[in-house]
Structure 1
Amino acid sequence: MTSNTPACDIGLIGLGTMGRNLALNIADHGFAVAVYNRTADKTREFLAEAAGKTIAAAYDLGELSRRLQKPRAVLLLVPAGPPVDAIITELRPYLEPGDLIIDAGNSHFRDTDRRGQALAAAGLLYLGLGVSGGEAGARFGPSLMPGGPPEAYKRVEPILQAVAAKVQGEPCVAYLGTGSAGHYVKMVHNGIEYGLMQLIAETYDLLKNGLGLDHEALQRLYADWNQQELAAYLLEITAQIMKVRDESTGGWLLDVIVDTAGTKGTGIWTSQEALDLQVPIPSIDAAVSQRALSALREERRAASLFLEIPSARLRVRPQEFLARLRNALLAGLLITFAQGLALLRQASRRYGYQVDLAQVTRIWRGGCIIRAAVLEHIRDAYSRDPALANLLLAPNLQPTLLASQADLRQVVAEAVLSGIPVPGLAASLSYFDAYRRERLPANLIQAQRDYFGAHTYERVDAPGRFHTDWSKPARQPR
């Protein structure tokens with residue numbers, strides 16, 4: 001595009017992997033994009049890559065502002081945290097009341113609320129936009145999770161609907177609610193992602209070290225599972241990972257990758273937020289903790305020399321165990337989704353988001369990292385009953401959960417006996433068992449708290465709160 005080109009539909013700041021691919025995606029759908037990056041060389045390099053597309057380069061923020069039609073819309077794809085605040089501060093002098101800033105990074109939802117309120121005081125609109133799908137999703141169709149003022153979303157709805165992934169003709173984008181709803185949904189998405197990845201990693205451990213399957217067998221098994229009810233993007237890429245050899249050694253690449261898993265914090269945020277809202281998400285918490293434990297590599301190595309463990313080999317009939325493991329993974333997947341969506345339900349109430357969980361699960365069906373075949377059934381559950389307290393209570397999912405819970409139980413038991421850690425599967429089973437118990441042993445915890453701290457307790461046969469001097473003998477009722 002030249003300097004004489006008509007004003008662009010949207011501006012984009014940040015030409016990293018996600019930014020450059022999203023810019024190309026937007027341009028492919030007939031919208032003109034003005035792009036800016038702090039490093040001018042990166043901007044020039046991208047412009048050469050995008051030759052022939054409706055993309056214009058800007059080399060300072062003033063030029064970017066001048067290239068945009070009014071009221072302006074500027075999409076930020078910069079690292080979360082202080083960089084977002086810095087670029088907003090630099091950009092504000094070039095904006096006017098009614099202009100819109102869209103933060104498409106993994107910002108913490110409280111930062112989004114803070115920024116939105118500050119910009120609203122200056123007459124500017126602010127949209128928090130969760131984006132999932134990685135590099136390929138950004139280029140060819142991500143799942144998009146916008147939240148903020150409704151009029152802000154309406155402003156860019158045609159662009160977002162055009163670039164989003166499509167499932168059965170429906171774009172994987174929907175307005176999710178006011179304030180930080182979009183970034184909150186993305187945070188929970190990532191928490192669920194942690195949980196699902198942990199569950200799959202545990203099946204890999206059981207299959208490789210418990211059953212002794214080689215990479216070819218693992219690849220065939222994960223590919224087969226991905227064609228069935230378990231079909232999911234994370235299983236699809238797991239099967240692909242099993243095919244890749246290391247160019248330097250000729251062995252399997254997976255075998256030479258260090259066994260520590262990194263984190264960018266969104267899973268931790270999910271666990272912290274669940275604790276604040278008192279929503280149990282043990283499968284996700286287990287995944288977060290296991291990543292932290294994986295980082296203790298030297299400690300684990302030392303412990304392996306001194307702490308004797310059972311043989312990791314499973315004493316099972318392989319074909320029977322494979323069927324059980326498949327069902328256990330399906331149950332764990334559903335239970336993990338149930339926990340994340342329960343958190344979203346409570347957060348929507350607490351923060352006034354008014355999130356529609358049927359819409360959330362609809363837009364997660366395509367483009368995003370946690371897309372899976374079961375989301376169609378989950379969406380159906382919330383469409384039938386928007387007030388559903390927990391996914392475990394969904395009539396259309398109960399037969400699957402009840403049929404698979406025995407296999408989940410057996411898999412966890414066999415893993416425990418063989419010394420193979422399965423914290424995600426075990427946490428999922430414990431959540432399922434605890435949630436369906438009419439009476440839990442928390443009555444003892446109430447009594448203990450009252451004993452040492454006079455915190456009082458409630459009774460099943462009378463209203464109010466009670467305190468007992470537990471050190472004195474009880475008088476027998478007359």
Structure 2
Amino acid sequence: MTLQAKAARAIKWQAIEIGGRQLLSLVVFATLARLLQPSDFGSVTLVGVYLALVGILTDFGVSTALIQRNNLEPRHLDSAFWFQFLTACALCAATVLLAGPAAHLFGDPALTSLLRWSSLSLVINASAGIQGTLFFRELDFRCPAVRTLLAGAIGGAVGVGMALFGFGVWALVGQQLAASLAGAIFLWHASSWRPSLNFSFPHFRQLLAVSVSVSGVSFLHFFSSRLDQVLIGRFLGTNLLGEYIVGGKFAELAKVALQQPLAAVSMPALSRMQDDHPRLCNAMYRGMEPNAIVLIPCMVGLAAVAPDLVPLAFGSKWVVAAGVLQLMAIYSLVSGLFVYCHPALLTTGAMGRYLCLHVGYAVGAAIACAVGLRFGVHAVIVALILNAAWAGLLALLFLRRLIGLSPWSYLRPAIEPGAAAGVMFALVTWARPTLNDILPLWGSVATQVALGAVVYVCILALLIPGKLVAVREIAVSAFAKPVQGNTPA
């Protein structure tokens with residue numbers, strides 16, 4: 001099977017996993033949103049920020065180093081496993097001891113018990129981290145897809161059940177722990193790899209050559225992507241943070257569903273082209289075409305239907321979060337246009353520029369949040385949109401110097417989809433009041449979505465019919481039955 005075919009099938013399984021997970025997550029999240037209070041979501045979001053931070057220490061970029069390394073030996077895997085597992089155990093114990101001061105830092109002493117119990121997920125996830133990495137390294141996304149869906153279903157059932165029995169915020173903690181445990185058990189069952197006691201410092205140092213830079217970037221990405229949540233929760237309260245999280249949920253689901261398959265596949269796929277710069281550039285140009293055709297209408301469409309979609313999905317008490325969704329959809333759109341830039345910088349070994357880019361982005365995010373908080377949550381999101389735009393353009397300039405990438409050729413495929421999506425947004429916005437007068441809310445939302453889709457596809461069929469055919473062919477090749485043989489990759 002060729003590399004292109006393997007990548008296409010990998011995207012298929014990533015799409016199945018993420019599409020199923022996001023649909024399941026939406027059902028569970030919408031149910032919990034009707035049963036729980038905004039402050040519950042705000043509290044668990046702050047716990048999630050803490051776990052994400054210590055999770056970076058647990059992984060320390062080792063998983064990426066395993067994927068990136070060409071010559072992988074058994075002792076690399078053993079050393080990586082024991083580093084991650086023992087680090088997770090140490091961080092879990094530290095969290096149990098220091099949960100009180102951490103909760104005080106977040107400005108909510110009630111987080112103490114939540115932090116202690118939630119930290120168990122660090123150990124559970126680390127126990128199966130290498131098995132999951134091996135599947136990703138081989139572009140085999142089938143088992144991780146099944147694992148994710150199974151874990152999501154079990155975690156969702158536990159969370160909803162606890163919420164129905166009145167456990168409140170603990171329903172969200174139970175959901176997280178049950179999902180982590182189910183996922184780890186499945187990966188141990190699905191993978192044939194088992195760790196041995198052969199920890200090798202020389203082999204681990206070889207991984208550190210990549211993992212140190214990756215972990216540094218991960219810290220910067222964490223800082224820039226979670227700072228808004230920390231500051232809103234710390235200075236505006238967990239109730240408003242809950243509205244912020246619920247309002248952005250659809251944009252988050254759409255971004256993950258559309259971008260994570262590309263991001264996950266592009267890292268190992270582009271790594272195989274790291275020494276062939278023209279081929280690497282062409283792969284990014286070709287990848288940008290379907291990315292723009294699918295990403296732009298989905299995010300613009302979300303912004304168009306947000307005023308009716310949020311109360312329909314989560315209940316009328318969340319109607320104030322519709323404005324958050326509209327802006328978060330644009331934020332996801334801007335960042336999604338540059339989905340291939342970071343894997344390309346990483347695979348070409350430009351760690352200095354890669355780190356510099358993330359430092360600039362993190363500083364920009366801090367400034368955006370500091371300024372935005374003075375004017376409210378919406379201003380924070382607008383500032384973050386501007387920060388994402390300049391950071392993406394800077395990444396393109398770095399790639400132009402490194403591999404000869406043309407920023408214009410990369411962004412050019414977004415013009416026609418952007419124009420078509422703009423017309424779609426205008427028509428849906430114009431039709432919404434009339435549809436709301438004659439249809440129930442669910443019927444109005446469904447009609448708005450159908451109207452937007454028809455308008456968008458018709459305009460693109462007139463402007464770039466060949467590109468629509470190409471997207472269809474990519475989808476067909478991804479889901480086609482693999483051809484057996486000795487075709488070189």
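Readers should treat all values here as calculations from the given coordinates under stated rules, not as data from a laboratory. All values reported here derive from a predicted model rather than from experimental measurement. Cβ atoms are built from the backbone, for glycine too; each structure is taken alone.
Have a look at 1, 2 and say which one yields 1.1 for distance in nm of label points 7 Å out along Cα→Cβ at positions 23 and 87, as calculated. Among 1, 2, the structure yielding 1.1 for distance in nm of label points 7 Å out along Cα→Cβ at positions 23 and 87 is 1. With respect to distance in nm of label points 7 Å out along Cα→Cβ at positions 63 and 455, the largest value across structures 1, 2 is given by 1. When helix-only ellipticity at 222 nm (-39500 (n - 2.57) for each DSSP H run of 4 or more, over all residues; to 500) is computed across structures 1, 2, the figure -28000 traces back to 2. Which structure, out of 1, 2, was mean count of other Cβ atoms within 10 Å over residues 55-62 calculated from, if the result is 17.9? Checking each candidate, the match is 1. Supply the structure label, taken from 1, 2, corresponding to distance in nm of label points 7 Å out along Cα→Cβ at positions 143 and 343 with the calculated value 2.1. Only one of 1, 2 returns 2.1 for distance in nm of label points 7 Å out along Cα→Cβ at positions 143 and 343, namely 2. Structures 1, 2 were shown, and distance in nm of label points 7 Å out along Cα→Cβ at positions 215 and 375 at 3.0 was computed from 1.
Assuming 25.6, 97 is Rg and Dmax of the Cα atoms in Å as calculated from a single structure, say which of 1, 2 it is. Computing Rg and Dmax of the Cα atoms in Å on every structure in 1, 2 gives 25.6, 97 only for 1.
Here FRET efficiency 1/(1 + (r/R0)^6) of positions 135 and 279 (r between Cβ atoms, R0 = 35 Å, to 0.05) was derived from just one of the structures 1, 2, and that gives 0.65; the source is 1. Which of the displayed structures (1, 2) returns the greatest value of relative contact order in percent (Cα under 8 Å, 6 or more apart) on calculation? Top value of relative contact order in percent (Cα under 8 Å, 6 or more apart), among 1, 2, belongs to structure 2.
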